[in-house]
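The following blocks contain the structures, represented as structure tokens.
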Structure 1
Amino acid sequence: MSWQGHFWTLGPFLRHSLLPATVPDWQRWQTSLDDGVVGTLELSGRLSGSGDSDAIVVIVHGLGGSATSYYARRAALAASRAGMDSLRLNLRGADRSGADYYHAGLTDDLDAALRSPALARYGTILLLAYSLGGNMVLRYLADRPEERVRAVAAVCSPIDLKPGARAIDQPRGFFYRRHILRALKDIYRKVAERREVPLPTSEANRIDTIEQWDERIIAPRHGFAGAEDYWAKTSACHVLGDIATPTLFVAAERDPMVPIDTVRPWLQNATRLRRVVASRGGHVGFPQETDLGLGFGGTVEDQVLQWMLAHT
């Protein structure tokens, strides 16, 4: 793996940690949904915009992320520059105040957000999803998406979960794996304060691989036989041919968290998707001058949003 992939993965994250980007003014967004196991759940997010736009960009974070992740903030800024409102969605548990936790194929959260009263006034919805959030969004598109969803983009998304998990569980993925698991354990600990969970937090804290997390935490809560069953049933690679909505998939050749070899075979056969593999960049981080070849200028987010607008 090239050092450049690590640089463009870690660099933007560290820069945000030291100098967080200013985001558009926002207000707390909230909606509820009913879950067959835990009952009524509350979802939260950060809604930005004047309310004058007919279009909104719904931004979906990756594994261990939230509405405050640097890439979600970056996307909200790009939406503002494009004259659109935005919603940075927290999947269940990501805001550390929920009674449940999400997984890669749990599309109920996204559907509840899009059908929430606060979004009823928008005639056009665009979806911009990062990392694992992209897998969820692609699964959603393959089913029965809300009719106002006009275009979608997934950035650096692991659409084949088994090789993706196995890759990050390798020794070279230690730093990234530790970072992700730290966030997931924090979410799990908060949920455990509110209700019974599959595994005592003391045992959950000792898990040190994504596979074991999926096997012992995700699978028992969400009705899968185990990690492999979960990966097989929720990987978006199996349903790409069912997607009719204009969709852009952006990957990075040197992504250290989602190796290109785990997604390239599926992308080559996904003729309905517009596929872009950037030669530079890392996991959801790209040089300022990156040109995706879409015919638009600006940052990666600017280019992605303009592509989606052109396809509404």
Structure 2
Amino acid sequence: MARHKIGVIGGDGIGPEVIAEALKVVDATGVEVETVDYDLGGARYLRDGTILPDEVIEEWRGLDALLLGAVGTPEVPPGVIERGLLLKMRFELDLYVNQRPFVHPDGSHDFVVIRENTEGTYAGEGGFLRKGTPQEVATQGSVNTRFGVERCVRYAFGLAASRPRHHLTLVHKTNVLTFAGDLWERTFNEVAESYPAVETAYHHVDAACIYFVESPQRYDVIVTDNLFGDILTDLGGAVSGGIGFAASGNLNPDRTGPSMFEPVHGSAPDIAGQQKANPIAAILSAAMMLDFLGESDAAERIRKACAELASLSGSTSEIGDAVASRI
């Protein structure tokens, strides 16, 4: 019997291609994994209107983890798949931490962004008034609770305490967002009292964008809200070898349900089926999954192989083959 049961959502565009390589590499480690495939994403929605049935969510609760390639197609209006699938997964499975590591291939920097994953502007508070008229009003609220902020901040402090540099930076916009920012800053400072060995700092999000480009090596662990984390982590990918190297984990640290792992890049429909996609981000996401499942040795072997082959060029499957053979 397999040691771990994993739900696999290849999704759309290049998603199935990169996930195939990630699973190939996982298999090369020798870790026993049983996979269950789920046909979800933009193509499925266009075919029969299905996004994410409640019965699938319930089935997922019996799995150890989820591995997602990418979802979304140009034919589906913005927000349909994002809210109906991705955000529903985060809310229903309580994936309240989004963890994204950024290690430059040349070793110049190594930092992690911890993004609150279930609140903020993505909670869905807001709506339209007089839509489609010259008097139209659109509101989009940001939901921040002490419970939601504190559990994310505590996770970030725990991670910082486990890393050699013991440093954690809060990123927000407290000078303008004086309600949400105040809650985040007070919570951060109060939790810091429980972690005296962790050095702390605060940066406004606009300053952090500059530092990401000019001196990313100053960072160790960063904690921030949902929207700022979404933006900063794309920039983090850009300054760390490219978005094709950016992995992520949507985590339920309490393990009351499966965590979900996915590359940061999108479905890239313009190159789908052409074997042009870099599978390294998906492979590194699989390594994060193995780490979370307690398979740290296998995860480290994957990361080492990816680092050694960072400059390798080739087709999607050729890169996957090279990483697998190196393991």
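For distance in nm of label points 7 Å out along Cα→Cβ at positions 199 and 303, which structure out of 1, 2 has the highest calculated value? All intermediate terms of the calculation are to be shown ahead of the outcome.
Values: 1: 4.0; 2: 2.1.
Looking at the calculated values, the largest one is 1.
Check the numbers for mean projected area of the Cα convex hull in nm² across 1, 2 and tell me which is largest. Going through 1, 2 one by one, mean projected area of the Cα convex hull in nm² peaks for structure 2.
Mean count of other Cβ atoms within 10 Å over residues 15-22 was computed and gave 25.0; which structure, 1, 2, did it come from? Don't skip to the answer; put the middle values down first.
Working: 1: 10.5; 2: 25.0.
Matching structure: 2.
Computing Cα Rg over 2.2 N^0.38 Å, for residues 7-134 alone for each of 1, 2, which one ends up highest? Each step should come with its number before you reach the end.
Values: 1: 1.03; 2: 1.25.
Looking at the calculated values, the largest one is 2.
When distance in nm of label points 7 Å out along Cα→Cβ at positions 55 and 207 is computed for each of 1, 2, which one produces 3.9? Working through the options, I get structure 1. Name the one structure among 1, 2 that relative contact order in percent (Cα under 8 Å, 6 or more apart) of 25 was derived from. Label of the originating structure: 2.
Can you say which of 1, 2 returns 14.8 when mean count of other Cβ atoms within 10 Å over residues 23-30 is computed? Only structure 1 yields this read-out.
Name the one structure among 1, 2 that distance in nm of label points 7 Å out along Cα→Cβ at positions 159 and 287 of 1.6 was derived from. Going through each structure in turn, the value belongs to 2.
Only the coordinates and a few stated rules stand behind these numbers; no lab work does. Fair warning: this is a prediction, and the values are worked out from it, not measured in the lab. Cβ atoms are built from the backbone, for glycine too; each structure is taken alone.
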